[in-house]
Structure 1
Amino acid sequence: MRFGHDIAVALESGVWLANTLNDANALRSVADLHAFYRDFDYTGAEPTPADLAPMRAIRRQLRELFLAGRDDAAGLVNEILAQSHAVPRLVRHGTTDWHIHATADSDPLPTRVLVESAIGVIDMIRANEMDRFGVCALDDCDGVLLDLSRNRSRLYCCVACTNRAAAAAYRARARS
């Protein structure tokens, strides 16, 4: 199944954020929030210092959502949407054509990230594609893996883990 650009970006940003949970150096400053906002093309209200702690707080919830089974994920999505008072609406901005937002542009960034991630998971649930989420195959990493590739061949949560695995494989071949 092919996922729309907006869904892919919402899921990728949520997974990136969830994967900062165990990284003490990630998401420590408002500058980090602004980088996240820019890197994932968020629109609406820019992050503020008040967003930093709530943004860090939603990481565990996102991880739980992405690694839940289909039925459990549906319940988690419903909770997120209800708690956020999400009201779906069609929007178009920048170079992105019509797509769904379910929060106001003025809502805090953590609310927007959580709801947009939940909207992305809705598509995964409806398409019975929750198995596109998993845990990184690298032995010493428990990062969330999102595989949107056509052939479902992704094994690692990020480029760093992919490179570490390739280097380890190279060293193992060189030894033998």
Structure 2
Amino acid sequence: MATTTNYSFNLPTIGGDADAWGTKLNNNWTSLDSILYAGGGGGGTVLNLDNYSADGLTLTGVVSIDVDGSITEEVHSAGATGTIDLDPDNGTIQTVDMTGDVTFTSSLTTGQFVTVRITSVGSNSVTWPTMEWMFGQSPSLNATATNWVQIWNVGGSLYGSFIGYTA
């Protein structure tokens, strides 16, 4: 029996499933109903993505998401020297293993957030984009440890927080 590629809906054979169309269509509609409604408590606004995977899925207008299980964030090696753009499309965890001075720029838009791991600072310097820092000043990075910084955008303004460093 042939099925659709994405949702495995039954495809009746043209000219060969005359007596089975009703059953196959009912099964397809039942499957679609459960995918779109998911027993959402009467509102019908829940989309059930159980057992489905989607590369590049974008959820627009979502107020909250309940997650059962784990979330895996993309880790991106952002560079080592020069201008490094913090772009969450590359990953929400970005690593910088410094070999020279670094100037960060930002492609974060409102509501986006990245965690930056900075190692091998040594005597090199870091220049940050225009932003407001928790406690009022940009961090003084540890030259020999692994430094952790979080950066987020709210209303077009960048904010940052030095989490600390690990040995």
(request) For the read-out distance in nm of label points 7 Å out along Cα→Cβ at positions 13 and 141, a value of 6.5 was computed from one structure; give its label from 1, 2. (result) 2
(message) Computing relative contact order in percent (Cα under 8 Å, 6 or more apart) for each of 1, 2, which one ends up highest?
(response) 1
(message) Once Kirkwood radius over Cα pairs in Å is calculated for all of 1, 2, which comes out largest?
(response) 2
(request) Determine which structure produced the value -3500 for helix-only ellipticity at 222 nm (-39500 (n - 2.57) for each DSSP H run of 4 or more, over all residues; to 500), calculated from the coordinates; the candidates are 1, 2. (result) 2
(request) Assuming 66 is percent of Cα pairs over 13 Å apart, for residues 61-124 alone as calculated from a single structure, say which of 1, 2 it is. (result) 2
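Readers should treat all values here as calculations from the given coordinates under stated rules, not as data from a laboratory. Bear in mind the structure is a predicted one, so any value in this text is a computation, not a measurement. Cβ atoms are built from the backbone, for glycine too; each structure is taken alone.
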